[in-house]
Structure 1
Amino acid sequence: MMKKSVAMIAVIGLLLIGGSLAWAGDMEIADVTFPGEKVVDGKTLKLNGVALKTKFFIKVFAGGFYLENATQDATEAIESEQVKHFVLHYLTSKATAKKLQNGFKEAIEEANPPELVAQYRKEIDLYASWLDQDMAPGATSVTTYVPGKGLTLVFKGQEKGTIADKTFAQMYFRYNLGEEADSSMREGYLGQ
């Protein structure tokens, strides 16, 4: 009986170790490789998951989502106070500034309660205004949230600005990870 218990514990331990090893490490999607870890604002972040955005059969971008503490729980990923980091690698030249701006506004409005959208209209418009250039294959968009600092966008290698409000940052992550987000993207980013 004792040997069976020890053997069972050993098997469970190996499964847990194997699961965490599978969770960590580089991931590739649409020929874009995302490193398993990145150091952002002095913190080592883990690659939580990757996703591919398509529209009308066109591969728009490959995205990677990084967290200090990896999770499959959307609410935790949205609301937790930890460094969060989205990296998008564009795969098409059809993502024009106008499409990016309109798409961002529509998606963030759909993903958040109407009263929040009304309250944060200025911030939504400001963030959308930063998406001011057409994208091309190889171009990147990087959004980072740092607690106490805010949500910062680096677009095509240029830092556009920071919105310091924590609630706006949660709205941004809700549009990527919440119930109204694109389900295949949300599942990819959450590693589900």
Structure 2
Amino acid sequence: MNEETPKKEVDNEVEIEEVMENFNEAEDVNEAEVESEIVEEEIQRDEEVAKYKEEIIRLHAEMDNIRKRNARELDNLRKYAIDRFAKALLPVADSMDKELEAYGKDGVEMTVEQMIEGTKMTQHVLNKVLTDNGMEIINPEGEKFNPEFHEAMTQIPNPNLAPNTIVDVFQKGYILNGRLVRPAMVVVSK
């Protein structure tokens, strides 16, 4: 038995060495696998970071383009906001031109009544253009004074009217889409 004991010990030592070699090899393989996995993960992470950076750059460029486009559109809106109104006023300008042209021609006689009638027609066209474009004309003669829409120029005593009644209108007022543009300038009774 004595001889077997050293043989067993040698065999055990050989086995232990083999196990240790296998373990070291496995450890080397595991380390290599782990290292390669880490490298692969880092590469994937770097690719994702690069992809997100590129996406952020594209989004910034797109936002900048939208901002520029909106600025251009806003500028055009400001420039051409009154386009429809300006086109609607052209018949009024044409009417005034024709009236002045007829008045200035030699040999054409115009009566005062004809001139007044032409002016009234032009005023009618102008008022229609204004109302068609959201403008309301304030002509408050005979109404109660309202400081929100009327500006009293003077007060006169009038026993026939209640106090603060508008007797006369110096200048008409205008409201555009519910917003006061100019108050009517009026004479009010005391």
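Values computed for the structure shown
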{"quantity": "Entry that produces 20 once relative contact order in percent (Cα under 8 Å, 6 or more apart) is calculated, selected from 1, 2", "calculated": "1"}
{"quantity": "Among 1, 2, which structure scores highest (criterion: mean count of other Cβ atoms within 10 Å over residues 79-86)", "calculated": "1"}
{"quantity": "Structure (1, 2) behind the derived value 1.6 of distance in nm of label points 7 Å out along Cα→Cβ at positions 31 and 95", "calculated": "1"}
{"quantity": "Which entry (1, 2) yields the derived value 0.90 for FRET efficiency 1/(1 + (r/R0)^6) of positions 39 and 111 (r between Cβ atoms, R0 = 41 Å, to 0.05)", "calculated": "1"}
{"quantity": "Among 1, 2, structure where mean projected area of the Cα convex hull in nm² as derived comes to 28.5", "calculated": "2"}
{"quantity": "Origin of the value -12500, where helix-only ellipticity at 222 nm (-39500 (n - 2.57) for each DSSP H run of 4 or more, over all residues; to 500) was derived from one of 1, 2", "calculated": "1"}
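A short reminder: the numbers here are calculations on the coordinates, not readings from a lab. Remember, predicted model here, so these are calculated numbers, not experimental data. Cβ atoms are built from the backbone, for glycine too; each structure is taken alone.
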